[in-house]
Structure I
C-alpha cells in the first residue's frame, strides 16, 4: 500500500512532533540533572550566607542534586540580581535575596539592570528580618513616649544611627519620624557594629538596627531596647513592645529574605522547585536555624512573594520620595 505525498508528509510531521514533545517532556520531568547554583549577593560569613548554607543541603536532599553556593557581592545586591535576570531560565540558577534586592534597590537606583516583577520567577518567602529601635542608656529614653517627648522638647538634638545610607534601618528611622511627628538627624554608619559602638559611646541617642544584630546588647544591658518595627512582638524579645502599640497605630516595617530565579522558568520546573523549597523551608531543621539566627520564619509561596514585593515596592518608593532618601 502506497501513501500519497500529502499523507506521507503529515505522518512525518506527526512523528517529529511526537519526538519533540517526548524529548522535551522527558527533559523537564527529569529536572534537575546537574548541580543547582544558589547565588548569595553578599560576601561569605554574613547572615544570608549562613542561611543559604543551611538551606542548601536540605534542598539538595529534596531535589537529588548538589546545591552549590556562589557568593556574588556588589552594588547593594544589584550585581548578583542583574546577572540572575540574564541567566538561562532552566532552574539551575536561583538566588537568596530579599527586600534589599526587590523593594529597596528599585526605590533608590535608576540604573538597575533588572525589574523586580518582570525579571524573576518568584519562588518563596523565607524569613522576616525584624528591625528594632534601641537607645543609649544615658539618653533618658526608656520608651517611644520618651523619645517623642525629648524630640519635641529639644528639636534637632536627637540623632539616630543606621547601618548605612539607604539601608532598611535608614528607611525605618525616616518612617518613625513621620509616624511619630518628630525630627531626628540621621547619622549613617558603615555597618551595625559601628552604629552600636556610636550608640554606646553617646555619639547618637538612638539607633535602628536588626533584632539579630542588637539582641545580645539589649539582653546584656549595654543598650536599651525601645520597640520593634514589626507588626507583632518578637518571640525572641517578648517584652519589647511594637511601635504600633506605642502610639503609632498601623506602623510596620519588616525586611525579609526570599528566593527567586530568572523569569520564564518552565512551569513544571517551577512547580517542582517551589515544592522542594516549601518542604525544605518548613522543615524543623530550617525553621530552627532561622529562629536561632534571630529571624522570624515566614514561609510563603511564589505568589505570596510576588504580592508582597508589589505592595512594598510602592511603600518604600513613597518613603524614599517623601524623605528624599538616596543611595550612598
Structure II
C-alpha cells in the first residue's frame, strides 16, 4: 500500500533540549511513533505534566461531558493570545459557558442546511479556479484548498466571497500571521507568573493587530446592518442577535471579534489540510479519482442546489474520511 509522505517520528526518549529543537522544527517530527497508536499518552517535564488523548470517547468526556473537570491549560492561550483574545477556544468556566450558550444555537438543527448554498457557491468558485490552473504541471494544492476553506468561512459567516476586499485582506494577513507565529512559544513551556511579560515576536503582534482590525470592521458593519434591519441571515447575524438565555446579554463587538478569529483559525486550517490530503490521495490513485468523479456525475445536478446531494456521495465521503 502506498503511504503518504510524512516527517519521520523521533526515536524513543530524547532530552528536553532535543525535544524543544525538534518541536520548533516540526511538531510531528517531535513525536514518537508509538504516540499515534496510543489511546492516551502522558508527558512529564520539569515544567509541566500533561496528557494527550486519541480516543474519541475520552475526548468527548473531556470536551462535552465534564468540561469543568478538565479546564484548558494556560499553555494553550500563550501562543494564541495576540490573535484570539478571550475567544471560546481559550476560556473556561462561566465565561466559556456563556459564550457557548450564545454560539451554539447558530450551529444547531437545520443551520447546516441553511448555509449549504453558500458552501456550494464556494465549491463552484473553487472548481473554476482549479480548472484555469489545470495545465498538466504539479500544483501546490494546499494553497488552493486554503483559499477554498477561507471562501467558505467568509460566505457562511458574512455572506461575502473571498474576492471581497476586506475578506481578501484578512486571508492574506492570516497567511502572514501563520508564517510569523513561532511553532514553540516560551510561555507554553514555562510556568511563568501572570505578571511576567510575554515576548511575542513583533511581526506576530503586528499581523494579529491587523487581522483583528479588519474583523472589527466587518463586525461593526454587520452591527450597523442589523440595526438598520437589512442584515443577511447568515451565521454572523445569528450569533450577534442571539441573547444569552440566562442573562439576556448579546456579544459586544470586541467579543464577536474574538469569536470570528477562532472560527477562521480553527475552521480554516483544519478543513484546508483535510481537503489537501484528500486531493493528494486522489491524484496518487487515478482509478479512485475516476470513481469519485463518476459518483459525482451520477449524484449531482449542477443546475440545482440541494442539501440531500451529500447523502448520495458515499464513496466521496469515505475518501475524505
Structure III
C-alpha cells in the first residue's frame, strides 16, 4: 500500500483502522468507501496550532499549514482536546471534528424545581409561566412544505438541487431554535439553583394522540433534539435534569389534583371539572411536571416553596 499509493506509514495505519471499524459493525455487508469520506487523524499526521488558529496536516504533497475558523466557545473547548481529529467534507466545505474532555461542574444544592412542558403550538413552557412560541417555526414549516411540493412537481435537476439545499436550511433553522430554547431554560435553572424536570419523551411520537390537522407539525418537530440539547447544556453548567412520567400531566388540575380527560377544554385551555380552576393548558402541565419533580428531588432544608407560591 505504501509503495502503490505513496502514503506515509501512519496514514496507512489510519486507513486500515477505518476499514476495520466499519466491518466491526457489520461483517457480512461489503463496504464501499467514498474518495472524500471522513478519516481520523492522530497528532502525528494532524497537529493543532490553536494560538494561530491553524492546523498542520500531512498530505500527498507534503505537510500543509491550513487556517481554520471557529467561535469563541470552540476556542475554549479546544484547550481540552484529546485523541484523534476527524476531517470531514460536506457540501463543498471541510470541517474538523475534535473530541474535547470537559470536566463536569459539581451540581450545587438545589432550592426548587423548574418544570418544563414541550408542545407544538408553544414549543416549551416552564412552571414560571414563561413560554416559547412555535408560531414562527410553524410559519417556516408551512413555507418549506409548500415550496418543497412545488419543486417536486417541477422535477428538474435544478429543482432537485434546490430541494437538497432547502432541506439543509430547514434543519439548521430548527436546530438553532432548539439551541436558543435549551440555553435559556438551563441558564434560568442555573441562576435560580433549580433542577429541571421534563417529561420522559421515550416513544412520544408513537404514544401521543395527535389531531389529524397537527400530525405534520408533531412529526416534524425535533422533540428528541431539544431534550438532548437541554441535557448536554445542563451537564456543562452543573444543572441536574430529571425525567418524570408524562401520563396525565395534561389532564390533571395543578390546583386540586383532579384528573379527567374533559379537563382539557381545548389545545390551549385547561378548565378543571372539579374545582373550576382555569389556566393555560401548557402552563398547567408544566406545574404538574414540577410537582412530580419535587417528589423525586432532594432539597436544601426549608427551601421549598409551595406550588402556588412558586407559580
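Each value in this text was obtained by applying a stated rule to the coordinates, not by laboratory testing. Predicted, not measured: the structure shown is a model, and the values here were computed from it. Cβ atoms are built from the backbone, for glycine too; each structure is taken alone.
Thinking of I, II, III, which structure, once mean count of other Cβ atoms within 10 Å over residues 38-45 is computed, gives back 11.2?
Source structure: II.
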> So relative contact order in percent (Cα under 8 Å, 6 or more apart), computed for just one structure, reads 17; which one of I, II, III is that?
Replying inline: III
> For Rg/Rh (Cα atoms, Kirkwood Rh), for residues 54-157 alone, which of the structures I, II, III scores highest?
Replying inline: I
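Assign the value 32, 29, 20, calculated as semi-axes √(5λ) of the Cα gyration tensor in Å, to the correct structure from I, II, III. Mind showing how you got there, number by number?
Working: I: 47, 20, 16; II: 32, 29, 20; III: 46, 27, 17.
Comparing all candidates, it corresponds to II.
So distance in nm of label points 7 Å out along Cα→Cβ at positions 30 and 246, computed for just one structure, reads 4.4; which one of I, II, III is that?
On the way: I: 5.8; II: 3.5; III: 4.4.
Answer for the origin of the read-out: III.
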